[in-house]
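Next come the structures, one after another.
Read-outs: derived from the displayed coordinates by stated rules, not from any lab. Small disclaimer: the values here were computed from a predicted structure and weren't measured. Cβ atoms are built from the backbone, for glycine too; each structure is taken alone.
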Structure I
Amino acid sequence: VEMGGEEKKLKKTNLLLSDKELDNLTNGTYRYKCVNNSLLEPFMIPFWNALVPFLPTTLHPNTLTLLGSLSILPSFFLFWWFAPHLVEGCPGWVCAVAVLGVFMFQTLDNLDGRQARRLKLSSPIGDWFDHCLDILSLYLLISQVGTPLFFGKTKYPLLAVLGQLAPAMTHYFTFWDRRFTGEIYLGSLSITEGQFIIMAVITSGWYLGEDFWGTPFHFPSFFPSCLTSWEFIYSDIACFIAGGVFTITTPLEIMTRVAKHPQKLAPLSTAFFRTFDIVVAYTGAVFWAAHSTQTAENTRMTMYTLGLCVTNCATAMLLSSITHGPFRGPFWAPLPWLGALHCYLELNLIPEQWALYGTFVIALSIQLYMMYGSLSDMRGYFQFPLFHVRKNNN
């Protein structure tokens, strides 16, 4: 891996990563290999490749990564402003801003790696920074989908939470696969397909509106009574299908692949045992959402909080897949269970809303600590600037 540097010496730190983890980034343990079976990427690659020559050689690939993630923030706050309870309609221009933001994120996210190879700036830091922001960006994008789909109108707000957890599950098992096979596997339904689905859903919310997504959905009479008795709306069905695909189908596909992989980096029993943290976090989030009054009264914040709890496990698995270090996910995987038990046992130690907001602050602090600590440690170890391109790299 070829990396640049700064004239000014960067301070070496061990805020999060041990010396052994940092050494793993240069002693041959770290590697980047991708197996891409995406259905749509082959059609997008010529477009992305055509844009690369127009990128200034002074533009660092990490800057592209950051700009891509920032491009989805305007619509995130606009949706929150116009539809705080997920039941209000939004102006069409807000949906247009959201679709443009997703497209910009998708484009810049695929240009950063090409720019890194072009400038010979590929590094574990870029790998971590890129995929870490990918995890957070998908977390923010799913919460945006809830606005044009009018998640707040459902009688089953738990479905909205399940939809919010889906991208974290997909990312977790993608990097779990990498940790035990040394490869990033992108299946036929991967991040590119997910981004196009998000753009399509936001656009449909713009054109179809509440009259469609809020319409009651009735299963045909020949379906079992356990289904026909439920009062679904079309938004519920969309959330159920999307959540099911990315929460169940994708992890099962990846687990089957790991089980059959000829060159596993650890015994299969060890690999499956390491999924303990995501199981704990996911079940805790679902259990809390199922027993919380906030799920219906404050659907948006419930989605943000529980989604972030599970997202932390995905970020921790990403870090372990890069450094081949310890699995940090089990340390904070039980976090949603604290709120779940507080609701289920009716402890009433603090108001439930306080518990929800407090958990969000803790989960966000964990996420920021992982990002800042690991970036600081890697920069100090490699003496590698995060956004600056040296003249000899141009």
Structure II
Amino acid sequence: MISTLTPERRTGFFFFCQFIAGGTANAYAGIWLSHQNLSAQEIGLVNSLPVAVLLAINIFVGRIADRASDWRQVIVWGAAISAVSAMGLFWANSFPAILLVFVLTATAQSMIVPVADAAALHLMARHSGGLGLMRSLSTLGYLFGLLVSGLLIGKLGSWLYVPLFAGLSFARLWGAITLPRFKSVIDVQSERRDHRFMDFLQPWLVLPLAGWSIVYGTHFVLNGFQSLLWSQQGYSTTAISLLIAVGALSEAIAFFLFQRVANRLRARWLILLSSAVTVLRWWAMSFDPPTTALIALQLLHGITFALGFLACVTFIGRNSPINVAAEAQSFFLVLQQIAAIAVITVFSWLAEGTPAEAFSGNAIMALAGTLVVVGGLWLSRTHKAVSHSV
């Protein structure tokens, strides 16, 4: 039945399935790992090693995807490796085995994300659409996995985590198998092989992406620290959960509405807008705002994260030829990972102080990223794009 759907709907089905297992992992993986008698240091390694592996292979995977006859092949293979690897949790009963399974599963899943973005961006542009709708489905799928897993595991017990995580990993594989072909015959015939990835690495292109990656890093650290900081400010667990849900809802709405905004404003200016609003958001949070103000600040998540991310992806898509499209998106993911590691290193030190100091430090780092974006925009004013206007 899925195969009879339009290419856009089949791609949307994959994007919905893409992060469902990730929602399950975020809801319970840490607890499950502790139940396996792993120490805090071992759990930290389980979470950090996949990032290190991605840094080493991500651009290489993007290059393979670009050189394949279609991006779909790499997406299916990555989803298959992730799903099969997840089955290993049924038998993994030692730290080395668990570490291997998590590295294979997380790395294989994450390495196809930029490839899928490049493919969907190309498809939706060809059909007068945008990537925002696909990414909004990913957010909804993530929330579905998060909420359903939490309810089922809470009701039926922790034994359900492994079969649920493995099953949803196979749901991602199902979505990948149903994907359409993204490159048309015309695309393949018209590709210019003389375009090299190094030609993409121009300062006016890289600096806005590097600057927003620092801004992304200031969002990334809050995944691990925001609950702690808000609890220190006196918020209950229920209130913190609702605040996080408000941010996720704002993200999904921004993804859905992005194309309407992008049709009116150039991507580079949206990157700057996202960066500047991020500075204001973290700066305002440093004043220990009341609940109503904090809800309003959480609603800005759609601008500070979703808008900026899609603007960067669109910026890359419009300035990279088809034969390096996935490699360029993979490069952007590497920039985000490097920036996240650097920012979280600084923030870990800031978090030892008061919440106000932590949020103020986050605002300063976001300001640094914004200045890098401004530098890239200044350079772009002297550069005339030959084939694309962003």
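Things worth noting here:
- Structures I, II, by percent of Cα pairs over 22 Å apart, for residues 58-201 alone: label with the highest value: II
- When FRET efficiency 1/(1 + (r/R0)^6) of positions 250 and 322 (r between Cβ atoms, R0 = 35 Å, to 0.05) is computed for each of I, II, the largest belongs to: I
- Per distance in nm of label points 7 Å out along Cα→Cβ at positions 34 and 122, the highest-valued of structures I, II: II
- Taking percent of Cα pairs over 27 Å apart, for residues 130-297 alone as the criterion, the top structure among I, II is II, with the largest value.
- Test item: distance in nm of label points 7 Å out along Cα→Cβ at positions 10 and 242 calculated as 3.6, pick one of I, II: I
- helix-only ellipticity at 222 nm (-39500 (n - 2.57) for each DSSP H run of 4 or more, over all residues; to 500) from the coordinates reads -26500; which among I, II: II
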